[in-house]
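Structures incoming, each one as structure tokens.
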Structure P
Amino acid sequence: MQAMNAELLRRYDVAGPRYTSYPTADRFVDAFGEADYRQALIQRRASGPGAALPLSLYVHVPFCESLCYYCACNKIITRHHERATEYLRYLAREAQLHVDALGRGAAVSQLRLGGGSPTFLSDEELGDLMSMLRSHFSLVPGGEFSIEVDPRTVTAERLQALWALGFNRLSFGVQDFDPAVQKAVHRVQPARQVFELVEAARGIGFESINVDLIYGLPMQTPESFTRTLAQVNELRPDRIALYGYAHLPERFKPQRRIHAAELPLAGAKLAMLASALNAFEQGGYVYVGMDHFALPEDPLAVAKRQGRLHRNFQGYSTQPDCDLIALGVSAIGKVGASYSQNAKTLDEYYDLLSHGHLPVVRGLALTRDDIVRRAVIMALMCQGEVQFESINLAHLIDFESYFATELDTLRGMQGEGLVQVSAGAVQVTPLGWYFVRGVAMVFDRYLQADRNRTRFSRIL
């Protein structure tokens with residue numbers, strides 16, 4: 001692999017999207033609203049039961065008991081657990097409105113509860129939520145049903161209750177095991193606590209355990225993060241999600257509590273990323289792509305080997321490019337060739353539902369060009385390559401003519417060792433994986449037209 005150097009860092013450590021979708025959510029428009037979303041749902045239903053793939057279903061639970069300073073999620077910090085009761089009532093209303101449009105019992109092969117902290121809900125409330133979802137949708141046998149877990153708020157007994165409710169996958173928010181880092185981000189959770197919970201989850205029978213990590217946090221150093229990586233290898237979760245911290249205090253108020261002087265510089269962040277890639281490779285993990293690792297037998301690693309990997313708003317997935325129904329405040333979904341987002345505040349979310357409206361307030365209907373570029377970007381993000389012929393056949397274009405300007409740019413990146421451009425393909429190199437977001441950005445028409453990238457995190 002070509003050596004990293006300061007000039008390469010300077011040129012490519014720029015702000016850019018994570019490409020959990022294309023176009024990215026910042027391109028959604030207020031002109032896309034409830035009527036457009038309803039039409040997308042109606043079109044899906046009109047395709048007939050045999051024509052549509054099973055749904056993916058995401059439920060956003062915004063509540064957290066305490067504030068993590070790094071968090072950029074839509075959340076509500078409260079210790080008033082009674083607020084969850086009202087929220088669940090409105091979630092049921094939203095689900096019913098979807099049933100009215102889609103019909104009852106639409107198949108769901110992938111369910112994810114995220115937040116916030118879904119485990120803010122009590123066992124009884126989670127039971128009510130799952131019963132409600134099962135009454136509106138059909139959770140298919142063998143599906144992936146996951147829930148994000150805050151290790152500080154669960155016990156082995158709670159994990160047993162989650163299993164009994166039908167969850168078969170867990171995601172633990174760890175971020176870092178170093179006590180100084182935990183204190184700096186206001187998320188103190190002893191490593192021993194996480195190890196005990198993971199051991200309990202395995203004993204219960206959960207099919208997959210994911211651990212979330214973040215590099216680039218305050219007080220982190222390459223040395224301290226190496227220790228965390230060793231602990232994670234010892235923990236041996238089935239999957240690891242590794243995210244670079246995005247410090248955007250002008251957008252996310254909690255991040256203003258983080259002292260910028262305590263953040264590692266770009267070179268240190270790169271060293272952490274390199275250490276992670278090396279540590280997890282040595283630990284037997286497959287580098288799935290950008291921010292995900294998995295054990296070789298995990299379905300995510302298998303999908304990578306077989307060329308079946310996909311990417312959606314939750315990151316890498318084995319789920320085909322299917323429709324995603326998103327319930328809850330601020331939740332983002334995808335139906336057909338459209339994206340949609342719900343109201344971002346509880347007051348607006350509740351008000352719309354109280355008047356019988358689906359709470360969609362913005363979104364985007366994709367153009368043909370959007371769909372072509374999405375296919376290219378997702379191929380790069382998921383497989384690390386794009387074959388011209390496959391794009392040509394799927395979208396009836398001539399790749400080399402359609403993307404002549406982009407290919408010229410990539411040939412420049414080839415000289416820097418980031419990609420290989422051949423007569424029929426673009427291949428991301430091992431060095432290029434560090435900057436795969438930057439490679440994908442070449443095909444982002446919106447980003448090329450609008451150079452304002454301050455709303456995005458830096459690549460490294």
Structure Q
Amino acid sequence: MKLWKYIREALTRYPDHTVSEDDAAMHYDELCAFAELFAQKIEGQKCCAILCNSEMAGSMALLACFAAGVTALPLPLRYGARYCNKILQFVSPTALITDLNGELQVLDLYDSAYEQPPEHPALVMCSSGTTGEPKGIMLSEENILSNLQDIAGYFDLTEQDRILIARPLYHVAVLTGEFLTALVKGTDIVFWSGGFDPFALKKLIARRSVTTLGGTPTLFDALMRCYRCPAGLLKNIVVSGECLPATVADKLKVIFGGARIYHVYGLSEASPRVAFLPPEKFSAYSACVGIPLPSVRYKILDGAGKPVGKGSPGVLWISGPNIMIGYYKAPDRTAEVLRDGWLCTGDIAVCDPSGFLKILGRADDMIIRAGMNIYPQEIENTLRTDERVREVCVRGFGNEQGGTRIAMEIAGDFAAEEEVRALCRALLPDFQIPSQIRLVTHVSRTPSGKMIRKGA
């Protein structure tokens with residue numbers, strides 16, 4: 001149990017630092033003792049699902065699984081019972097760790113049909129989509145430990161910092177990139193289980209003297225709307241999960257200009273971090289996700305599987321010790337993305353003249369129209385330059401003739417669809433102008449906050 005040994009050393013090195021949520025708090029040494037004591041309750045289990053109201057309780061359960069050498073399956077309580085049941089039926093763990101009665105307890109699942117993989121995973125992280133069969137991403141101790149050490153190497157967290165974890169540990173970007181990284185750096189941790197509420201987060205940042213916050217561009221955009229003047233409290237900001245619009249990047253530079261802003265890129269299959277943009281480069285290269293982590297290699301390939309030149313887009317492939325074992329009970333799906341130690345990310349990337357990586361979007365989101373490759377994020381970023389636009393989501397859809405058309409949801413200060421069409425005609429080339437425009441209050445998103453690009 002290399003991973004737990006690494007974490008345990010940090011917990012004992014910083015015994016007086018704390019994890020907290022609301023009025024509950026626990027010192028690192030108490031957290032360590034609890035994890036090892038609770039680990040005794042789950043000895044002999046193969047896979048434990050974790051379903052907790054409290055993110056702090058979920059973190060305690062997670063560490064207990066690491067200490068016991070039991071596969072952990074975090075469940076997304078915020079997604080609702082239906083989706084959690086779908087994951088439970090798919091993975092069929094041997095036990096459930098929950099705090100739904102007010103305290104952490106273990107429930108044996110005697111009808112379990114869990115299939116132990118040949119290579120024992122430390123984590124099974126299921127996909128966050130709300131339709132279709134869950135995708136169980138299996139991560140080993142070595143995957144997580146390698147990525148954790150790489151992140152800790154560049155992320156300038158200190159013992160004097162306090163990080164607010166405002167997203168669920170169900171997301172590996174939060175689990176590894178924020179929670180575990182904070183533990184090994186000796187940083188005080190404040191959990192927030194209240195869901196997406198920028199006004200509440202703003203108050204909590206001030207009340208708890210938070211210095212570090214990670215989130216999606218959507219979260220930061222909403223949070224910045226709560227500030228009337230530059231906010232100097234935050235020292236570290238980590239932006240991940242979505243392509244960063246230029247308009248949001250520009251606001252970050254103004255409102256949080258005194259903070260170190262890390263623009264990072266990753267995916268769950270990579271444990272999750274792949275690349276990061278050093279904070280000192282953010283002002284000039286905010287559209288880029290920077291350089292790969294020390295243990296990560298990459299290549300950008302065209303449709304024929306051949307490397308593209310610098311400045312040309314293609315599909316990003318990565319390799320390294322952080323790459324997943326595979327998908328749970330899905331060898332065919334695994335073989336589609338893992339080839340000779342290389343993982344196909346499914347993202348369109350380009351290496352810009354500075355040598356930094358830039359993510360253009362998902363390969364399956366790309367729209368081909370009249371022989372032209374159209375990236376939804378390019379249209380969205382262009383439209384966001386108009387101050388009336390609050391949110392916009394672009395997607396492709398088929399027509400009866402077999403071609404592809406462009407649909408768009410847009411939220412902002414518009415009285416009628418024609419105003420939006422006039423804006424599109426003014427800012428976009430003809431081949432990028434949407435065929436279908438829908439005015440909305442908020443664009444369609446998954447429970448994790450990512451825009452839904454599938455369907456019309």
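Nothing in this text is a laboratory measurement; each read-out follows from the coordinates by a stated rule. Nothing here was measured: the structure is a model prediction, and the numbers come from that model. Cβ atoms are built from the backbone, for glycine too; each structure is taken alone.
Among candidates P, Q, the computation of distance in nm of label points 7 Å out along Cα→Cβ at positions 14 and 374 that gave 2.5 used structure P. For the read-out semi-axes √(5λ) of the Cα gyration tensor in Å, for residues 270-357 alone, a value of 36, 17, 9 was computed from one structure; give its label from P, Q. It traces back to P.
Between structures P, Q, the greatest calculated value of relative contact order in percent (Cα under 8 Å, 6 or more apart) is seen in P. When distance in nm of label points 7 Å out along Cα→Cβ at positions 326 and 382 is calculated for each of the structures P, Q, the largest result comes from Q.
Given a value of -12000 for helix-only ellipticity at 222 nm (-39500 (n - 2.57) for each DSSP H run of 4 or more, over all residues; to 500), calculated from one of P, Q, which structure does it belong to? Computing helix-only ellipticity at 222 nm (-39500 (n - 2.57) for each DSSP H run of 4 or more, over all residues; to 500) on every structure in P, Q gives -12000 only for P.
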